[in-house]
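Throughout, read-outs are computed from the coordinates displayed, never taken from laboratory work. Note that the structure is predicted; figures quoted are calculated from it, not measured. Cβ atoms are built from the backbone, for glycine too; each structure is taken alone.
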Structure P
Amino acid sequence: MDTVNAVSSDFKVRDGTRLTLTHFVWDEAVCKADGEAERGDVLPPLLLVHGYGEHMGRYAECVVTLQRMGFDVWGYDARGHGLSDGDRGVMHRDDAFIDDFVELFEWVKRVTGRAPVVIGHSMGGLVVALAVTQKHVKPAALVLSSPALRVHMGLFQKALLKVGLCLFPDRALTPPAVNPIYLSHDAKVVLQYQTDPLVHRRISPRMAKFICTSGDQVRAHVEAFDMPTLLMYAGSDHVVDASGSDALATLLKAQHANRGAPIDARALTIHCYRNAYHEIFNESEPERTRILADLTGWLTNLIKKT
């Protein structure tokens, strides 16, 4: 992984599952040579949560961008993903991914002495949002990237899911999936995804239900989003249904408007990239640079406020 000082270690969560935790340590010499951030210890830590079927190794460019801002970045391969233990595509408990995130969030908070900024992508965005709304986790700031708050499902797919939940809820299958060409307009990103041995496309009915139905729980409790929030999502998303993020955006705007004051961009910013595919941080140029600039610009304004 082409990042500065990436150090991986084992992290055992409460049920004994071993996760691979990676600390992308801010490097003063490198960042000063690049003319970037002067200190890494003045910023909160940053915890990055990846999406379904992938792993932290796919976030190299995003991590480097964050390191150059001065962030110490932490990330982990979710259970059943990447280098972590666990059956591929299976969740044996409905709260397994949420509980893992909460445990790692609290650990990073404890060892660094500060609540981290959290970035969650796709299923990772869903997991983080559920932790905020259900477990009362409060990041220093929250970034949701194309969160899986609603998915494309026809009547036939819904019927199959219902049957699967009754007959084999924890059997991982490889169902017809979205063509990887719709992950990004960058052909190199697509090829790397298709040839990555750590990527998988297996999913059990229980996990599918979790992804397909949990977005409503997030939208029902938007009052929990009382931390600075950046929602950025793809408008031409073939992996998740962008209308889920549209709905959350409407609710968040209404919540802030009800407070009777103009919306502070540092408290709530929403970007919908109408022509972008699902993996906005891996989009083709020049869109990728613009999206990463929106992310770093928002974080910079947030840092100035604090």
Structure Q
Amino acid sequence: MHTDKLKGGLAAATAFLMWGFLPLYWKHLVGVPPLEVIAHRWLWTALLLAAILAATGRLVTLRAEFGSPGAIASHAIRAVLLAGNWLTYVWAVFHDRLLEASLGYFLVPLVNVALGTIFLRERLNAAQWTAVAFAGIGVVLLATLAGGLPWVPLVIAFTFGFYGLLRKQATVGALSGATVEMIILLPIALIGLIVLEIKGAATFPHAGLSTDLLLMGTGIITAIPLVLFGYCSSRITLTSIGLFQYLAPTVKFILGLWVYHEPFSGLQLVSFVLIWIALIIYSWSGLWTQRRDPLPVLPE
């Protein structure tokens, strides 16, 4: 039992650290249009996840997911949310707005609380309301600084949040669910890549071997943390996973601030601190220990 927990903890830490360090990978693809990057990520991830399920004898389990119009519609909506999240995230990395992207992922747990209250009629305790209030003040301060809504963190947080909301109603596991979502939008990704090739605007396979391999490798960097998450989710508690999830945005924040030297004002720091306080209050409130449903996972 102790060994299983140790392995589960290592798997969780590795998965969330991989998600945190992904900007280092994306920065090597800055010359490629974000839409083309996402199309390739969709293609290679779909192929790799399908291969993993086939190798483990689980591909047949996807048949039921395609037998119900309602299930297909739910998977399709989640796929669109996933594509929007990926596109916004990659765009932010390419345009030196990684700090904003990290803020979006810090906001996710609090957005989940808000969506649960609105759509699932979940009741919040005083500490959770306080956390939401602190986060709201932080976002308003950012909006004031930017002269408008901070759309990058909000799009990232709400696409992730709504994805998680729909994921809670699904019966299929994280890996199988992600495979179905990849398959549903795969034709659109393929059509987009074919159109780019016909127009002579495609990067792959014309930009050199290194870029081609990086584009193909997007499937690997997406699938590995997903597999690790699936492994750890049955071996450690939801409380532990809930704490591990903060590794990813923390690493993104460190990269944006100290590796890529993105501008960061004192007032922005105040906004982040307010949201970090909200997360501390939220975690302290014991929400993770009260949950009985699996944590939804979104491949970043």
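For structures P, Q, calculate mean count of other Cβ atoms within 10 Å over residues 57-64 and state which one comes out highest.
Once mean count of other Cβ atoms within 10 Å over residues 57-64 is tallied for P, Q, the winner is P.
Can you say which of P, Q returns 1.7 when distance in nm of label points 7 Å out along Cα→Cβ at positions 65 and 89 is computed?
So the calculation was done on Q.
Which one of P, Q has helix-only ellipticity at 222 nm (-39500 (n - 2.57) for each DSSP H run of 4 or more, over all residues; to 500), as calculated from the coordinates, equal to -11500?
Source structure for this number: P.
Comparing relative contact order in percent (Cα under 8 Å, 6 or more apart) across P, Q, which is largest?
The maximum falls on structure Q.
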